[in-house]
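The structures come next, written out as structure tokens.
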Structure 1
Amino acid sequence: MLLLGSAIGGASFAQAYAQDVPASAPREPDTGGRLDTIVVTAQRRNESLQDVPVSVTSISGKALENSNFQSITDLQYIVPGVQFDPTNGAAFQIRGVGSTSFDYSNEKSVSLVVDDVVMDAQRDTGLTGLSDIQQVDVLMGPQGTLFGKNSTSGVIAITTVKPVLGQFSAKGSVSYGQREDHNVSLTLNVPLGDTLALRVTGFDQGQQGYGRYTTLNQPLNSFKEYGYRAKLLFQPSDRIDLTYINDYQHHWDNFIRTSVSCATAAVTALQIANGVTPGPENDDDADSKMGRTRTSTWGHSLRAQARIGRDTLTSITAYRETRYIGDAPANLVPANLFAFLPYNEGTIRTRKFSQELRWASPTGGFVEYLGGLFYNRLRNDSTQLQWATLGTPLVSSTGVPLTRFFALTGAIGDPGNAVRFQTTNTTSAAFGQLKFNVTQRASLALSGRYTRDNNSQDYRFFWLDPLPITGVNATFTPTAAPPVQPFGRIKGDNFSYRVAGQYKLADAVMLYATWSTGYKPGGPGYVGNIYSPYKDETVKSLEAGIKTELFDRRVRLNFDVFTSKFTDFQTSLVTFVPGNPLAVVAIGNAGGLKSEGAEASFAWRVVDGLTLTGGLTYADAHFTDYAYNATTNYGGTMLTNAPKWQGNISASYDHDVTGNLRLRANLDYAYRSKVWSTIGQPAYSEISGYGIANGRISLSPADRDLEIGVYARNLFDTYYSAAFQQYSTLSLVHYIARDAHRTIGVFAKFSF
């Protein structure tokens, strides 16, 4: 996917851009044209971003509201150095590095944390709608010592708005644009006495796709989402508060790969005859069955905080569930004329419990300390069926339905036509940090985390009645031997640490250097039906930078350089297994990986109401040692979906134009260099570099309770693909990007 700019009000998308401060954090008063102080929790306590020895991008909730984007995955369009890969594993990458595996036991390299809860379920982004967000902090590089688990590449920490005692308020927004692009949200804050308050947010959003299912006469690449979040705050005193959160989110899309070039002229002719012309900008598909994905996720959490003396004890307890259903047929044309993989369905159900405890001292003393315990248990129950014909149509020329299929998820001699994976990942950890404020200008922080992991997976075949799925009493030809070892368990432990030193040359100039290590556990894996466990992934990272504010805090300049060396990096590759005619995705370890580069950001309050922001990231992420087999070595090749260059610039204007009206306008542009979507960098998988522009303009009455305007995503209608993939022997296909076509619409917001 692409790093794109977003239409964000204020300065919002680089390491020093967020204009708003969390409601619970101190905020400096407006000082006539100065940039606002940004408060982050990169070290698990409220601190100014300019005082933290970590490369952090912070985005305010207001900036997200103004961006017109609709999902947390759209951070890739806002934050330099962040990517989201919708193909292998559907996960985030930071500085080009992230999880790229379908394997159900594999854990994420970029840890997503929402309201202090780690969202580690497979195919779960943890947050769908972007309504009522307080702040998003993106921490670059290894962060596993203080945040949740793993985090070998970084952390995306999201905080939603906390209920407010003694205050009734409401805010809402509605937008509507091309192809039924819509987003409706409403938030209510309701006081329930002196010590209780309830805050509820609901949203509904979606858009019709630009492409078409020509045979079905339906839009392709559409999505629909809805959900709610309820937060109940109980604060009996200024030393104790408890917040209970319940949320539910539902997602549906028919995002599917479409044909670029077919392997045979016959299939190409059938596509053209059914209204599809294969090519690099083809958005259409002639399949007679729609591919689609449905995901529901919900959960509960309780955050309790107590002041004990001058220290603070925090407890976060959470339970979450996710259900995912994916249906991805691959025929490209009506299946009664030609079928390849007409039935390709998978389900995922996860259940997760976590508990975290933290004890922290106040800030400002000679020694600041923080310590904690963490427990996380994730269970995943997944099924997969792949029933192929490999070219035989589902109905013969005389109208006789096909009744025999290749069971790609069936084993020879095993009475099953589908496969079931049951995995359990359990993590226990103890962590802490000591910070020594040696002088008023110099400090040294030492962080550490000891982790124990116990990951297991059971791999079995079972029988599914084909009649409800295929409409016939089908028989099956299995394609592989059953697994010799259907159950595997991998245990391991690790100690990771971080050393961070910082020195203030002046009140607004800070130098820092950080040495970090990180870890992601190994797990049981299968190459086809062969048990093939993979090893722990570890990383050593060095980062050094400078953070400055100049000209009476009207200009903010931050710069850092980094290098991260990964050992036994967990990755995947499309490969073939004897007996299986289709390629499979197998997880394994690459011996070495390096990501190195530099990041720069600026924010400039030009005049009152006008702010310019920008960012530039150079990240060279490549394998240093990846001998996949005796004849294939990927050493020196780039990681997938990892641009070397990403940059953006934004102008934001917010000022009264008359005594009764206020004008808000945003224009931004973002660029990313070329990437490859397949390991080994074959020419067919190259996505050329390009830039995207977005804009937004609105008017508000003087009281600012109402705002009406227009927005545009991808203003110049720049086309791009999310990924290219050689799909077995069928075709070269690509994944359509949701925002690869211009969208123009209108919006309104209100509050009281």
Structure 2
Amino acid sequence: MMKLRYCLLMLSIGILTVQFGFCQKIQWTEIQPGVWKAIVGTPEAYNLLSAAGAKPREQSLQQLGRTTFPLSENEIEVKLVDGKTYLRFPLDKKEQLYGFGLNFQTVHQRGRIMRLHVDHYGGSDNGRTHAPTPFYISSNGYGVFINSARYLDVYAGSAARKDSKNPPEAKDRNIDKSWTSRPYSDAVEILVPTEGVELYIFGGPKPIDAVRRFNLFNGGGVLPPRWGLGFTQRVQRLYNAQEVEEEVNLFEEKGYPLDFVGLEPGWQSKSYPCTFEWDKERFPKPEEFVQGLLKKGIRLNLWTNPYVSPAASIFQRIAPFTGSHTVWVGLVPDLNTAQARDILFSQLKKDQVDIGISGYKIDEVDGGDQYLWPDVATFPSGITGEQMRQTYGLLVQRYSTEMYRRSNTRTYGLVRGSNAGGVSFPYVIYNDYYKHEDFITALINSGFAGVLWTPEVRASKTGEEWLRRFQSNIFSPMAMINAWASGTKPWSFPEVEKQVKETALLRMRMMPYWYSEFAKYHFEGTPPFRAMNLEDGFSVNASKAVETIDLEKNPYVEAVNREVKDQYMAGENLLVAPLFTGQATRQVILPKGKWYDFYTGKYVGDGEVLTVTPGLDKIPVYVKDGGIVPLMPARLHAPKVGEKVPIEIRYYGEKPGSYKLYDDDGETFNYENGQYSFRDIKVAKGKDGKLEGTISPPEKGKPNTIEKVTFTFMTRP
């Protein structure tokens, strides 16, 4: 009776009660502008944010300003049952959901059931993926984040309660064509297998605002070194020093850009598990080798996984600070202990970073139940096997980044696993899956998951496939050929070599644009590569295409509006629409507003569906009206620290345009101490009706890498 009275009291003051289980009070507190936090039950001390060490960019969040709480507090339900936390968030009838991690085949997540679980991607969007970020975004303009390092069960508008305020209508499938196997559900329900959890809600008013707040709350997006946005080639796994040098020389002789080379497992004396030590036969003089390439403007990135071989010199010392189970008979360092971190990263620093290694590719921290540690594993820190699985990618990113930060040198690398809290880490996710179409869908979803993803190029059956993969790859966070197994080179298909070179050089020309867009990711939280659903004026209503229904193959499928998962926004002003092998023609859905061809400046449309046949040489790329794209001359390497380059500022359209061009030294963390600038670019018609462009002067005492500026007005009357 006392419990009933207490629950009724809570309800009378706007606090939720539950029909079954323990009545749980929810108190939302605005901890940053537009960011609310609630603690329910007794959350675990170890969570995604604590593992990542994420700290909000408070000044940037302040600049976004405040907004109203986006949900009805009384409709958010929490109950604690059997040591677990049940969460329920309301959904409107027409609301769509995005996010729930790095998905490869779907953008719309409403109606889906997932278990968010760090794993390699296995071909199905079921929640097991490289970054199962427990964050979702609503088309109504808000985001929800569950800060738990556990496997979470998600029912994203897929289950209807009998006591729902908006129950679905029962229909007779035999005679009613509107029957659906997935009746309308008015809630997102999430099961957290702990006795409490931290909850966060990110306000809008637009979906992109909720994404920005989430990214800024997690530290702001990564700002790579300039060279990280150049071109990278990963060589075959057993290459030796001489073979690497010969390949580097070939790039230069053939006029292909190259900023960093990736060495695969053969650089180590043993791998799977690893020694973290150079193989003396293939690389007899590592320091001389590394420094020789640096003098040519080439950096090295080393593959590794964190599992310690019995042959490693650190094996005995690190053994007391490792997990109960091994991976490939290698020890698993408990990176939540200072001792394991010190031993492992001291080895990397001494043997590699101190002689000039610029970064790492950290493999196998995502999954593979047959070889990774099981959930029954224990670790010296007391963190469970499940929690370690959900956060190990965060831990290796965090502490390797700190290693570089101590020497005031930025890095940029690759990793197989991540999660919420990892937004600011200088790593791009990759995997062993290789479907081109799904690579683009993953690139789109990366903007919802707080991670970066590369649609890397590895091998192809035809020159057409090679070129199509290459064309989309340069419009991504890392332009990379991963030839660890295939040995492919940019020129491996002579019939498209000319187009491949032009595409690679375009990547280099666009470096001022990419660098500025990543700066906005860091300072403003806007993902540099993101879904069309986050772009103003975009509507799928422009396309009436629906999925084909085949009741013989699947008697429970329903017709739904087609997801737009094959075009995306690249930076502030560009819309990219890749083509795939065998595809000569495709449709492109333009948001409202005038759009122009990136290559020619020609007007193409306004809020309509284009059917385009661009030919083999290019993929469709469009610029919004008033869009500005800063370029530099085509180069083989990124500019060095202090080096100045001329800038060409391209302007498209008719209406006045503005753009913020970012500048810093390109390699250190000095920007965190204010050593950076955003120079204002403006284009408008003068009194004579002709277009005029201006750029603000460089700031005194700040880095200035711009030699001179010219304007090119791409759109002619």
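Every read-out reported here was derived from the displayed coordinates using simple, explicitly stated rules and does not represent laboratory data. None of the values given here were measured: they were computed from a predicted structure. Cβ atoms are built from the backbone, for glycine too; each structure is taken alone.
Have a look at 1, 2 and say which one yields -500 for helix-only ellipticity at 222 nm (-39500 (n - 2.57) for each DSSP H run of 4 or more, over all residues; to 500), as calculated. Matching structure: 1.
For the read-out FRET efficiency 1/(1 + (r/R0)^6) of positions 497 and 513 (r between Cβ atoms, R0 = 30 Å, to 0.05), a value of 0.75 was computed from one structure; give its label from 1, 2. It traces back to 2. When FRET efficiency 1/(1 + (r/R0)^6) of positions 353 and 593 (r between Cβ atoms, R0 = 30 Å, to 0.05) is computed for each of 1, 2, the one that comes out at 0.40 is 1. Which of 1, 2 yields 5.4 for distance in nm of label points 7 Å out along Cα→Cβ at positions 97 and 633, as computed? Going through each structure in turn, the value belongs to 2.
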